[in-house]
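Q: Presented below are the structures under discussion, each in the form of structure tokens.
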Structure 1
Amino acid sequence: MSLSTLPISYCTNVHPGRTIAEIDEGLTRYTMPMRKAFGKPVAAGLWLANSVVREMLADRAAMQAFISRLGERSLSCHTLNAFPYGDFHSERVKENVYLPDWTDPRRRSYTEGCADILIAMLPLGGEGSISTVPLGFKGPEGFNRSDDFRDRCCEQLVELAKYLGRRFKETGKLIRIAIEPEPLCMLETTAEAVAFFRQLYYVADANRSVDVVNTHIGVCYDVCHQAVEFEDIAASIDMLDSTRFPDWAPNGGRIRINKVHISCAIRMENGSAAAREALRSFIEPRYLHQTLARSSDGQIARWMDLDERILRDPPAQFVNAPEWRVHFHVPIDAENLGPLGTTRSAIGEALSAVKQLSYAPHLEVETYTWNVLPGAAKVDLVEGLSRELRAADELIARANQA
């Protein structure tokens, strides 16, 4: 058993990509210099916004020209990020990143388009993965969702799996979808993911599509997200791998981890004045930074976004909690951020657990927040990304040697 031997992917959602031209510019300006500084092969973990998908599918010659330019740069691509549907670099993204949700046919159509593009990029017999939203946004108290919300998501995902099954038969190229649990979303904990997949299999069974769902639908395990949930990382991965559904499910009903996001979150222990002031510097208007706290008896409190209120006048559950964790993707080579800590140790735990699986999920570094980090104007992005890749390479090597 070993981790994936494919080149490490770096997700390109770190820079704008609303058109083919913008993606090309980002690859030229950041990805290629980063690869040179890293000194090893790198895969482009492309984020394709819906606008790019429409552009490529409307002009197949332009798509093929883009794929040719990837080859000329010696950049492979085996995984896509289809989580952000719209402009991930607008002034305010926040909870809009979860729209459209998985009850909306636009989400399926967009994902099918991403799959068609990835199929065009893969070699014959190749296998690709596509990460996607955890059904939709829930919020700290849970949004009012119709009773059939998850059933409607299941129906869309079953139709997607059937589409991918047909494309596999036509092309010999296998695309696996990776649903990415995230704090305050409809799927945030590992237990919620397991419960949903049980429901998905029952809907698939009613549609006589269990085999194709099992083949094409799985999980993207984002280490940052599950660390923010205060989960035991090794136990979480084992739960996904060891869960068995009824006898009718193929392969014993195991939930496949199709992709792993190597990512890191903020920790604040025993919030001193200095730590709170440091955390305040991470408040920013673009992305959602769900904030969780665990009390000494293990209870988890949730706050929708890192904001001035949670620091100035936090609820009692936060005041009394010995540790807070914040969904803010910080560089994976950082052990500390001044008086704040990070969840970097969880990455090693995740890689060690993933190594024990009977298959090798795709591995991707995903730190999309470089441009909103405190002091971002002073950051040399190429050097920062290169440091992250070196750190990921070292962590992977360490896990393989263990």
Structure 2
Amino acid sequence: MPRLCAVVLFALLLSTTVAGASVTISILDVGQGDATLVESSSGMTLLFDGGPTDAGVEVILPYLTSRGITSLDYLVASHYHADHIGGLDEVYNRTGATHGVWDRGWTYTTATYNSYANAVADDRHTIDDTMVFDLGDGVTVTCLTVNGNGQLSSPFTSSTKENEYCVTLLVECGDFDYFQAGDLIGTDEGSHEDIETSVAQDLTAMDKADLEVYKVNHHGSYTSSNAYFLNATTPEVAVISVGATNSYGHPHEEPMQRLQARDVFVYQTTSGNGHVLPPADQKVVGGHVIIETTGQNTYTVDGDTWEMDEQGETPVGDLVPTFALLGNYPNPFNPTTVVSFRSEYGGQGLFEVFDLTGRRQLKQSINASAGIHQVPWNGRSDREQTLPAGVYLYRVTLPEGRATGRMVMAK
């Protein structure tokens, strides 16, 4: 009975934290480029890309100051094109990165890349797929794919494939899902390689192919947002970061028509220099596009309220969610703990453990029974190595849903 009480108490504490969680995502108006700030209600932050050179000093740092942010927890580069990393060194030199600067590894041969690489060298790390950045309060950022998602072969140094190498990130907060992937490619035309389709397949396999917000790949280029990707991810809102006088003609007609045909409402940082949709389908913000979760069921984009598509975690009347994480006990633990969760249907799933750098230490298949199911963990990795004491993130994935929690391995 004491153990059951402890599990229930921990579950109540966890649900209180998650219920109060919120995330703010700011797609910054850096002209023809990308820079996105993710802020958890815990106060933790992640900056994804830094726009072109001078954007760090002229746009990003003043915006951080306006938000009362003097230091950043994570910096992530999608890839090495100048309009994505040009301002990262400028920001890093002022804010640092408490938990490091993360990118796709390998190298590139431009002066902009050299400035970035030299500036962040002491804190630079190579990201890999399945890494999870825990921003606290139930807000997580997962790296889904990098360096072509298995569609390309190493070495990943081809200057013509830099867009295909992009890091893709999924931001989650309760039922809210946001996707961003730099200049990711979704066509095989010419010398391009379609990576978007494989990413959409991965999202579907994760039961995450129902996005609230899609940050449009490659500034709305014809190379992005292919039909398979949009059909699989079914976003209700799209955001395009684009320069008003860009020489590429972004956004292009083809992706805009694909978005319109699927009833995806488009917000843009500027009017761009390409295809225009009717006002009923498009809103030019003329500045930063701010996204905020405002409750369990709603979020706002530039002040407009939207309802979330997925609300499976939200109790309705006397009903309870079909899948819920109940925490782990004991916590702290040494050497063994048991993770508990409730499932109405059970089924094949995954139990994963990550360290605080986001690196996955354990991936274990589970066959969950209906009702309360428990998974023991002995503090060892996939390689049967005993892991050091500290805080770990664990994740349970079932056909019904996915949930994440924290545990502490004591000395």
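Every number in this text was worked out from the coordinates using simple rules, so none of it is lab data. The model shown is predicted, which means the values in this text are computed figures rather than measured ones. Cβ atoms are built from the backbone, for glycine too; each structure is taken alone.
Q: A value of 13 was derived for relative contact order in percent (Cα under 8 Å, 6 or more apart); which structure in 1, 2 was it taken from?
A: On the way: 1: 18; 2: 13.
The structure behind it is 2.
Q: Still on this structure: Once FRET efficiency 1/(1 + (r/R0)^6) of positions 113 and 241 (r between Cβ atoms, R0 = 25 Å, to 0.05) is calculated for every structure in 1, 2, which label goes with the largest value?
A: Working: 1: 0.25; 2: 0.75.
Once FRET efficiency 1/(1 + (r/R0)^6) of positions 113 and 241 (r between Cβ atoms, R0 = 25 Å, to 0.05) is tallied for 1, 2, the winner is 2.
Q: From which structure (1, 2) was helix-only ellipticity at 222 nm (-39500 (n - 2.57) for each DSSP H run of 4 or more, over all residues; to 500) calculated, if the value obtained is -5000? Let's see the in-between values first.
A: Numbers: 1: -12500; 2: -5000.
Going through each structure in turn, the value belongs to 2.
Q: Work out the source of 9, 33, 31, 19, 8, 1 here, i.e. which of 1, 2 gives that when P(r) over Cα pairs in 10 Å bins from 0, in percent, for residues 185-376 alone is computed. Present the calculation step by step, with values, prior to reporting the outcome.
A: Details: 1: 9, 33, 31, 19, 8, 1; 2: 8, 26, 28, 21, 14, 4, 0.
Computed on structure 1.
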